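Participant: Alright, structures below, take your time with them.
Every read-out reported here was derived from the displayed coordinates using simple, explicitly stated rules and does not represent laboratory data. These numbers were taken from a predicted model, which means no experiment stands behind them. Cβ atoms are built from the backbone, for glycine too; each structure is taken alone.
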Structure 1
Amino acid sequence: MNHDSYEPGLIRQILKDTRRIAMVGASPNPARPSNGVLRFLVEKGYDVIPINPGHAGKTIHGKTVVASLADIAGPVDMVDVFRAADQLQSVVDEVLAMPERPKTIWGQLTVRDDEAASRAEAAGITVIMDRCPAIEYPRLMA
């Protein structure tokens with residue numbers, strides 16, 4: 001897939017079909033972008049599971065934080081990544097180890113690693129990078 005641009009219809013379909021999202025790098029700090037995006041997604045009706053080992057067991061916007069993707073009970077549709085781009089490889093490793101893999105891995109703004117994306121895509125996972133669902137949702141779903 002060409003990760004320099006995405007067809008609006010692809011992004012729209014992902015946002016429409018996604019119901020359950022694991023957010024890697026979720027923060028309880030209201031000043032952090034992941035906190036605001038988590039709140040936005042919850043308000044739009046998504047079931048968001050915050051992932052942050054330093055805050056496991058706490059809640060963010062009413063959602064209980066878990067330490068890793070392996071700690072999630074049941075499948076998720078999307079893994080939303082709020083980590084540095086050089087961490088995307090390790091997130092893909094975790095995703096590929098999940099018993100039920102998500103349909104989509106979504107790298108937030110500045111999160112791009114074409115090699116990691118190729119590995120995930122080879123396993124049948126759609127990858128979106130350097131985009132934010134909280135920006136794309138109002139643009140494409142309104």
Structure 2
Amino acid sequence: MNTYFPSGKGLSETRKWFVVDAKGKTVGRIASEVAKILMGKHKPNWTPFLDMGDHVIVINARHAVFKGSKATQKVYRHHTLYPGGLKEIPVQRMFQEHPERVLEYAIKGMLPKTKLGRRMAKKLKVYADAEHKHQAQKPEFLEI
């Protein structure tokens with residue numbers, strides 16, 4: 001008996017586009033489901049070392065919510081590589097200034113930290129409001 005083993009050929013032609021509405025949904029739950037789709041784990045022919053995932057468009061990122069104390073206590077940190085350059089941004093300010101980055105950081109944090117993960121992350125598009133510019137790809141609405 002032969003076992004089917006997918007090759008990397010023709011993967012980009014078979015990718016689908018999905019739209020996920022984040023309005024009123026929890027950030028972590030959206031992120032975990034979208035990460036599965038970006039990796040391709042929802043497909044029966046998933047292979048760990050191939051980028052089998054689909055494209056995902058997340059809309060209404062401004063209306064996603066944090067549960068519990070994360071809404072007041074979560075802080076995003078990065079370092080500028082200069083002495084004393086640790087910058088901290090509270091989640092409330094991040095939601096006001098760049099609401100799409102909150103979901104991007106959450107989703108990208110659930111992807112592999114490799115070259116493959118960076119390729120998967122390129123298939124993610126996040127928009128703060130309901131409008132997006134990918135109608136030509138005929139995306140399907142995905143309920144999470």
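Participant: Which structure, out of 1, 2, was relative contact order in percent (Cα under 8 Å, 6 or more apart) derived from, given a value of 33?
Facilitator: The structure behind it is 2.
Participant: Thinking only about mean count of other Cβ atoms within 10 Å over residues 43-50, which of 1, 2 has the largest value?
Facilitator: Top value of mean count of other Cβ atoms within 10 Å over residues 43-50, among 1, 2, belongs to structure 1.
Participant: If you don't mind, there's one more thing I want to ask. Quick check: 16.5 is what I get for Kirkwood radius over Cα pairs in Å, calculated from one of 1, 2. Which structure matches?
Facilitator: 2
Participant: Among 1, 2, considering only distance in nm of label points 7 Å out along Cα→Cβ at positions 3 and 83, which has the greatest calculated value?
Facilitator: The maximum falls on structure 2.
Participant: Further question on the same structure: Tell me which of 1, 2 gives -10000 when you compute helix-only ellipticity at 222 nm (-39500 (n - 2.57) for each DSSP H run of 4 or more, over all residues; to 500).
Facilitator: The structure behind it is 1.
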